[in-house]
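Some structures are shown below for you to check.
What follows draws every value from the coordinates through simple rules; no lab data is involved. Keep in mind that what you see is a predicted model, and the values were worked out from it rather than measured. Cβ atoms are built from the backbone, for glycine too; each structure is taken alone.
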Structure P
Amino acid sequence: MADRVLRLGVIGLSRAFDLTRPTLMADPRVQVTAAADPRAEARAAFSSEFGAPAFAEAGELLEQADVEVVYIATPHATHTELTLAAARAGKHVLVDKPMALRLADCRAMTEAAHEAGVRLLVGPSHGFDPPVVSAAALIASGELGRPRMVTAINFTDFLYRPRRPEELDTSQGGGVVFSQAAHQVDVVRRLVGARVATVRAATGAWDHGRPTEGAYQAFLTFEGGASAALTYSGYGRYDTDALMGWVGETGGPKDPEAYGDARRRLLGASEAELKAARAYGAPREPSPSPIGHEHFGFVLVACERGDLRLTATGVDVYGPDARRTLDTPVQAATRHGVVDELWAAVVEGRPSIHDGAWGCENLAVCLAILRSAAEGREVAISEIEDSP
């Protein structure tokens, strides 16, 4: 298979695509052959950078014979329609998280892929991060016994980054539960290796100018008896990157003196213009090279015979008698794990971790967080349907 490549088309030249772009450009297993986006400046930038056509409509991309895999990096509410169309067109699908906003849609997407004989993966997400993968493999080896407790904490400025109106509307997939719990739940599920059984949660919506969930705490129990405590705040005050050696979420260096910058940028400025300035195709300074892996804040796993602390460069292992560090090499492009899983599924025909069933279960936990917070009670995952 020396000459085999995944011919990939991108629907949505979004911030999500822009973060994945360095990996798509650097990984020899991928050839990006087309894109679709309504913004003319994004299409022009794409065609210049990749030497490939860019279309205004997704349907035009799906008609291209040299597109084998479609990466859907569009707003959350559009994932279902685009995945169904891609499957009907015989394309394998990589759809960004969250997979959808309703469990019925997740099931329809999964069934459509199965009927069309194509593979469906959900990502990128932080469950693909190399330290998570390394820790999960060590746990699965049984060296430290079963995982019993996970503590995951992340404080960011997520809510004050430039947003479109729907990103601040929970009913349209806005807020930190759909966008950020999707990451944190993915991470803890990878580490525990069992299905979530129940959720007890509280959410916070403390800024009337940004009327959606900006924070949550959730206590998850798993089949087999493990538990996980999840805390997330996107209100831009304390920053858990202080616990990660000032390596930012995307692996680049973080300036600890930049406190409050996200909120200040919104004062007196057009949010739409700020959003456009961050978008693919807009002129801007190149991003600094990664100094660590992508990560999702502080994660500590307590196993029966030892503990694991995930860092920006690997995993600190606190064993029965000694402490050691599992270093994972940092590469210039940070998302090769996504290509690993995509290649294994499409080319080698191997089962995927982040398949449609996985994405559906992740969404069920997010919906359970919202329902538990609204109803003030513990919620079993078996209760969850489509109303949050």
Structure Q
Amino acid sequence: MYIQNYSCTTAAGFGTRVLMSALHSGKDCSLPVESGGRVCYLEQKPEKNQTYKNIFVNSFKQLGLPLLEGLSKEAYSDLSKSRVALIFASTKGFIEDFIWSATSENIRTHADPFTEICQDFTESVGEIEWTFHCNVSNACASSHVALEYAQDLFAAQRAEYALIIAGDLIGPFIYKGFQSLKVISPSGNRPFSGDREGLQLGEAMALLLVSRDRKSPQDLQITGVASDTEGSSITRPSLNGVGLLRAIEKVNSQSPLHPDLVIAHGTGTKFNDSAEEQALSRFLTPLNQLNTPITNTKWCIGHTLGASGLIDVIAACEILKTQKAFRIQNTQNKENGFQGNYLTASSDVEQYRKFRQILVTSLGFGGIHAACSISSEEMINEARR
């Protein structure tokens, strides 16, 4: 599965360039909210009285245009003649538009909070033959599971391309839910640190176009993606990280993993970070790769729920292209006893300059955990030479 193009909008601003600038410069895009904690809102403010659905639709349309315009004439021509799947990954879609007003009488008349977004988006890009579209809602692992579904479609020869669109917005339904779990940090997000107090939520929209076949020697490749579901808890992973470890091992079975960097899920909660540390350490130790650097994006743009995996995949692509990693700027020191090589605020990232393969991990409510690997064949060939 090969990456053809991508685009995103986050609290850092519109576009991939501003996202990477914020990550490299150590910018925390969060703002305090009245009820406590911090949230990373999309920079582009919605118009007054605009519905959540309209924010989704307009954002995806704005992102879709530069994504398609960024393709070469040959690539766009091939896309328009091929079978293309549209997969919408989101934790909750635009459920805020009716969750507070629904009654026992009208609840059954509401459409699901995902399908209309896909329908409006496909109509806005009329030249593409959309073979079908579907929705993936697997909590915060939604983006990874969407990529896994695309991988299955390609293997079954059911599509030549897949466009993954992912997004979530933060309203009272989500914020109060996380607040009731007591996982909102009152003092900011510090993943993998000993003094971490929880997560900060964020908003994001992202698009990723992938193809079944390689289109050029420069194409980045998703060499493997897999998910695993455990039954430990509804709202946290098993403490030994076994579910995520199994997902990573499934990716390794698809194509051997020797990552030069890990972009970890890293919510900043006690349970999630500990479980992820366990899984990564248990996988990397037998490979003699415990020194593999580990970084994270949520300290900068917040936990963007169903979009978080796609945002991290985009960040991985940019690192492979530029050969420049970024720190977990809000984290001064990793927790005592953690074995991973976390790129904290004082880490020397310049020493890491040969990135050929990046592992991206994701954990979700319901015990749905996932991982994927992105590789640069160009960099691998250079290393071999």
Structure R
Amino acid sequence: MSGSPRRSGGALGLALLLTLAGCAAPRPEEPRPSEVRTQIVRLMPARIPDRQGWATDIYAAFAAQDIPPTTENLCAVLAVTEQESTFRVDPPVPGLARIARKEIDRRAAQLRIPEFLVRTALGLESSGGKSYSERLGAVRTEKELSAIFEDFIGMVPLGRQLFGRLNPVQTGGPMQVSIAFAESRARDYPYPVAGSIRQEVFSRRGGMYFGIAHLLGYPAHYSQPLYRFADFNAGWYASRNAAFQNAVSLASGIPLELDGDLIRHGSSTPGATELAVRSLDRKLGMGDAAIRRALEQGDRLDFEDTRLYKRVFALAERLEGKALPRAVLPGIKLQSPKITRNLTTAWFAKRVDERHRRCMARAAGGGRK
């Protein structure tokens, strides 16, 4: 008899739960494509030409990659695009001809290609009738510069062998996304490609697709979009990894550059972070091989599930007597032939974050400001 009331109460409870579930409000439907495109147009800064065209390409990139077009995500994309190009597909770069020639000479010296060979090759007539040197002297945008080099590499004898690595254009398009990143994601690109992925980066649809993939196409546990903006500049999980480096430094007493690079990629020789972690091997209860295997997961979300990650933070927090941040802005000085000022990843992330906040304010206000 004592079990019967409990079974009855359980059945009543189950019935009540089912009733409540049936009465619960349905999940909100996903917004229609036209609604998202309208929102993008409304959120874009004033005086941007062809707003509808931008909205079409941005929405298509979200849809193709199954990224939720939330207001925060849309504003993140718009903020990066405004910072990088002010919504110009192929923005002009002041002094690009001089910058390009200097970079060519620098790369040639690194590859030990004689200066006279570079000068002779650039003096050859290109497919348009002018010499490559003449075309280079008149270049204004990265798309033009990249096209010159693609032509140059294809036309000049031994061009690819001698000069295939001299193309100084490594980023492009309205979000200034890495061309190497775009090429690594080419398999999933939803548009037909007549030329190359490099050329697609310099189109609006391609630049936005790959830029959005780089900004939002990976999971992260960040509490603020600021850190995702830093990752866009410094590489996926750079902010998370910089926080880990901070914990390693506090636990070991060894100063480290908080750059987000946990290992020397392409090399088995341990870098500064790996050596600092190894100095904690007894406290962590981990050998060199186990440490290396964990650090190699630094470009993935599940690095946070490793024994190394958890033990380093536990050790550092015990020594410091307080919780430590799980994201830190990487301390990286921006290096590029185009950059003439002393700029950092933190500067970039904060500038984008300011634009993101303004966009979110426009969304809350229901219009452009």
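Identify the structure, out of P, Q, R, from whose coordinates log10 I(q)/I(0) by the Debye sum over Cα atoms at q = 0.07, 0.08, 0.14 Å⁻¹ was calculated to give -0.28, -0.37, -1.21. Clearly, the read-out refers to Q.
Given a value of 12.7, 33 for Rg and Dmax of the Cα atoms in Å, for residues 281-320 alone, calculated from one of P, Q, R, which structure does it belong to? Corresponding structure: Q. Quick check: 20.9 is what I get for mean count of other Cβ atoms within 10 Å over residues 73-80, calculated from one of P, Q, R. Which structure matches? Computed on structure P.
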